[in-house]
Structure 1
Amino acid sequence: MYAYIKLSGRFNESFLPWQSETLNWKAIRHQFKFTVVMASIDFLDYFYFGILMIMGGSFGTKDSVVNLALQQTSAIIYYMFVGISQTGVVYVANSVGEQHPNKAKNYGQVAFYVVYAIVALFILLFILFGQNWVELWVVEPETQLYTLKVFNLYTFIKLPGTALVWASLITLKGCEKQRLAAITAVIIDYFVGLPAAWLLAFKFDMKVYGIWLSVTMIAWILGINYQIQIWRLDWEDVIHKAQKEISKSSKKLE
């Protein structure tokens, strides 16, 4: 790959060769610590959902099938949110780098509307084809009714809360506030989400419905928390820090 880049002559303007300044051990250590912290937080976040899925598989065949069906459906929607989020973060971050806070806010609002438009579309599809979708997963009428009950919770209550989380993260990540958002998520997941899931699923005997009810609660708690973080943003400080980072990067390239 390196040989092709050098010999083709097509990347002379975009390729930055390694120099002695490239191996800046202080910067490498700083990036390593940042990466380890964020990777650990992401691991804990996914591990939390892993625990919930294990819990959901401990109630017998009916609940396990319902849990699996909802988990796979949720994964489909998750990747839709990821795509919108990554695009929105780029626009918000670029606007911050250009020192246009109002433009960054506008992009955040547009992304917010797009996320909820996607949610509205999924809700409409579920209203029209929800029964057909459930029948793809389960055959027994009794299990279908239970599956439909859990899907109703997810579609009409949990999904709008999840949309609020993703829409808020677009602005927070674009303003380099992803660490605080991630730490907040882990704290709420483990100190509120897991106890609530255990109580609802086992103590109140709500089983898989109780687990997804706890996930729904957490989605709304996180979404509201993130909105408060956005409301408290000091945009002048955000712009100042962004310019400081840009200045550092420019000096390294000189």
Structure 2
Amino acid sequence: MNVEQNNIESSLNISDINSAFEQVISLNRLIGNRAVVEQLNILVEQYFHDHQLNKALPYPAILIIGGKNSGRRTLARAICNSFCLPYRETISKCLCMGGDSLDEFFLAGKEMCYHVSEAQDLSNYTQQAIHRLIYDKQLTVSSPIEKHSYTYPFRGLLILSALETNNLAPQIIKDCTAVCRIKEYSIEERKAIVSQRFEFLGLKYDKEVLDALTQIVDIAIIMKSTELAYKVMATYGDTKITSKHLKKAIHLLAASGYLA
């Protein structure tokens, strides 16, 4: 394998360009799911209005329901940025290891956006603790060793995202401030999303690249292909993404097992 090939393949481990985009995305710049975005914009505006009257006003709890790679994480980041809060994310399985992990993740007392993804996999114990965060604005952590429970105030913005609600406790769904069901992107929306990312990166690209990317239904593969095509282009020293760069990017993704 030559040096050029090594340089391109090593780019699979370079920091995620799309993560940089998510750090600045807001609800007003999201593409697709307009009804959901409008609902959330109203929620954000109402919170800041009411917060002027009551500084102790708690943040809302939001549940996002959507299929695989439907943009749940990007929506969560946009909500967080619109509330002007730091962002912290975990997957549900990391919260099901016992009380200490709950305590560590939610950092009691910190004003922050806490996103729990794949919430449909939460254990019953963890769901009970999370419901207390939503309903009582408190975090209760049990210590099996000391046989004692500790209760902390919770001042964060809680976002749960899940594929479906079948395994979620009904009281969690009932007591969330907003339940947002997002739909799969249309081909026009996928094209607008890819154009937006290219604009964010300040990149030039051939029309064939945009057309090819938007034929992919899986938005995560679109974003990873976009990111890697950019890195391939940079490795070649070119200034415009072409079909050659995209084909190389997709080949590398396939070889890495990402498309399996």
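Where does the value 5.0 come from, among 1, 2, when distance in nm of label points 7 Å out along Cα→Cβ at positions 24 and 216 is the thing being computed? The correct label is 1.
A value of 0.75 for FRET efficiency 1/(1 + (r/R0)^6) of positions 104 and 184 (r between Cβ atoms, R0 = 25 Å, to 0.05), calculated from one of 1, 2, originates in structure 1. Could you tell me which structure in 1, 2 was used to calculate helix-only ellipticity at 222 nm (-39500 (n - 2.57) for each DSSP H run of 4 or more, over all residues; to 500) as -14500? That value comes from structure 2.
Given a computed value of 20.8 for Kirkwood radius over Cα pairs in Å, which structure among 1, 2 does it belong to? Value 20.8 for Kirkwood radius over Cα pairs in Å corresponds to 1 out of 1, 2.
Read the figures in this text as sums done on the coordinates, not as results from a lab. Everything numeric in this text was worked out from a predicted model, so none of it was measured. Cβ atoms are built from the backbone, for glycine too; each structure is taken alone.
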